[in-house]
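Undergrad: The data blocks that follow each hold one structure.
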Structure I
Amino acid sequence: MIKICYVVTIPLTIESFFIPQLQYLAANGFDVTVVCSNDSSLQEKLGESIRFYPIDIPRGISVVGSIYALKALTHFFKKEKFDLIQYSTPNAAFYSSIAAKRADCKVRNYHLMGLRYLGASGIGRIVLKTLERIACNNSTSIECVSKSNMEMGIKEGLFPKEKVIVVWNGSTGGVDLSRFDYNKRAQWRREVRSVLGYNENDFVYGFVGRITRDKGINELLKAYFSLNTDAKLFLIGNMEGEQTLDSGLLEWARECPNVQFHDVVSDIERYYAALDVLVLPSYREGFGNVVIEAGAVGTPAIVSNIPGPIDTIDEGQTALTVEVKNASDLAEKMKMIREIHYKAMGQNAARFAKEKFDGEMLCKKILERKQQLLR
């Protein structure tokens, strides 16, 4: 039986993106192992057909943690003799690519989910880009989650074009269309709006993700308040790096009755349906899964015109694009999308997600890709 191993830094990455494809690979004859930091519930979520082996991989810079992770990964890879090792997320990729090469694994596949160094500057950017280049050099193949990030990586000299591919239309796991079900949009919309205190005629802009500067929250709040509108703004996500946000805007938002902040939810598909438009004004993204998830339930989007999100849309048909870090342009697009046929755009978005990002079809494409690599 062919042995493969997936390595990431934290269990949440496996839970959020990889479980369906891991289970699909296991059901199609692969011996599958997952490596990440310890978690008491991950094995149960993976199922009996997938093995979980915990190794702590530091998320930041840690000399002791780095030495431990590299030694532990190398020892484990040598012992298990995997036919294919795949790694995602920057730190996991850096350590795993070195360890897998030391263990003489013939297929070292880097699943590149985004370029972290793009959000850094100065010496930090140089260091992060160097680590990324090392991981790419140690890999025998690279899979980017979006075509635009692939093109940027080639342009930046991280890898040659002969070494990299985008599987199908991109994304890490696609969209589970049985969960993000467009046919339930009307029902979910009524239910969630009733709980949140919105009526059917309220126009609701929404954001889903980490509440932090790099997600464009300052621009979103500035754009929203400049509209002086009766529309609502609803933000779902964990508050991360509150000190990076404009304190005046944040205080204004917290006091405004038309703005709501909400904790992360497990049934996000129902909340997407309650929105009229999703807004993702990020500074950088590997892909932008929230856009295709929202689209699958019929919610159009406004996204930054940056690598990643531009691969999740059909511009003008399923979404509008906005200049990154440009609050004035964002305000204009937020006003524009309300005035045009945004409901038709939502219907287009649901069709687009189904045709381009069906998670079940992506699993089949990933299986074909693994078979190709192993040949």
Structure II
Amino acid sequence: MDFIVEGWRFVPHSFAIANQFQLLEMLDRSEEPGSNLRVFHREMPYLNPHWTPKLGLFDAAAEDRLRRIPTPPESLHGDATLRMVMPYNLAPSKSKRTYVFATTEWRIVQRVMVQAMGVRSFEEAHRNSDTVIITPSNWSRQGFLNAGAVPERVVVVPHGVDTRVFRPILKAERERLRRQWDLEGCFVFLHVGVMTWNKGIRLLLKAFAMVAERYPQARLVLKGTDAIRKSREFVVGDLREMLTPQEFDRVVPRIAYIGRNLSGKALARLYQVCDAYVTPYLAEGFNMPVLEAAACGMPILCTKGGSTDDFTDASFTGYIESQLSTVEIDREVRYYLHPDLESTIDLMSDIIEKPEFAAQARRIAPKFVASRLTWTHVVDRLLEVMQFC
């Protein structure tokens, strides 16, 4: 069975990260005794020509395995081709079956994507093909249905997490690291992402300003992605726009910003050392950091009603109240969740005052994730969808 992936590697974008984890799991399957699975990868142009390959996101052995995946010969007609790249391409491949990984954050397929695809309409392009769309959440799936996709050919396959890397650490090790990072006596909220508007950064900063006034020990760590987006600029702009001068002066000394690329192990350290993960997002196709944080035993504070409903549980999650809303951007109506500011403040305050919930999360969340949301689970589902088993 010949499996061909057309996608990205070695760049800190969610498509590339998910692609590489899936490829590594596929390689493990192909190397099992008696396996007839052959894995190929065709490198596709990055979405932004200014992006450059970055090494160190995976360990050296994994990156070597990824680098050595053969490019499929032009004459090869595989059993299945999976595209993990933007803009989306719904045209049939040379393989027997064609699958396209795609997401909708705003519950629509944006006009700019349709134009980049070079088609008249997304509905027409999907209905005139036999391509199956693979998307990571039910929120995202609804966006493709809103765009007119064929429901039977839009399938949810969630992302996963490497629980060998993203896992809790022993209490003594955690305390040692917190002393080393000068975090003793602090309560540290963490947020990871590109810091764009849909991530809810503006509301998070406003909520943190109120929380920091009540709880001087509160801190906020923001992990951006300067390699592919202007994350730092977004944060600075939002701080100046959303906060009063008094709030700004109070908040800035309590925020740490990290914009450089981190390996998986270094990123896991952030989750393992901080106290709670908070994401009052507006529109997300999946929200991978929530899953990584849960695997590390963090309590989660996230928007209710969105993509994260699929893979979180009230035993380790505080849900921020929200309302489904619409906004017109670039002359098209987008759907998003409007998180409630007071709900965000209340949940952030509660998690500081009620340490028993965090202790419960440390026990329950890693087991919850390990039982259903590892990359092994994901690839099991992927192979089932692609009719490899």
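Read the figures in this text as sums done on the coordinates, not as results from a lab. Everything numeric in this text was worked out from a predicted model, so none of it was measured. Cβ atoms are built from the backbone, for glycine too; each structure is taken alone.
Undergrad: Hey, Cα extents along the principal axes in Å, for residues 144-215 alone derived from one of I, II reads 54, 35, 18; which structure?
TA: Going label by label, the one that fits is II.
Undergrad: Given structures I, II, which gives the highest value for distance in nm of label points 7 Å out along Cα→Cβ at positions 168 and 192? It would help to have the intermediate numbers written out before the result.
TA: Values: I: 2.3; II: 1.8.
When distance in nm of label points 7 Å out along Cα→Cβ at positions 168 and 192 is computed for each of I, II, structure I gives the biggest number.
Undergrad: With FRET efficiency 1/(1 + (r/R0)^6) of positions 24 and 232 (r between Cβ atoms, R0 = 35 Å, to 0.05) derived from the coordinates and found to be 0.35, which of I, II does the value describe?
TA: Among I, II, the structure yielding 0.35 for FRET efficiency 1/(1 + (r/R0)^6) of positions 24 and 232 (r between Cβ atoms, R0 = 35 Å, to 0.05) is I.
Undergrad: Quick one: helix-only ellipticity at 222 nm (-39500 (n - 2.57) for each DSSP H run of 4 or more, over all residues; to 500) came out at -11500 when computed from one of I, II, so which one is it?
TA: II
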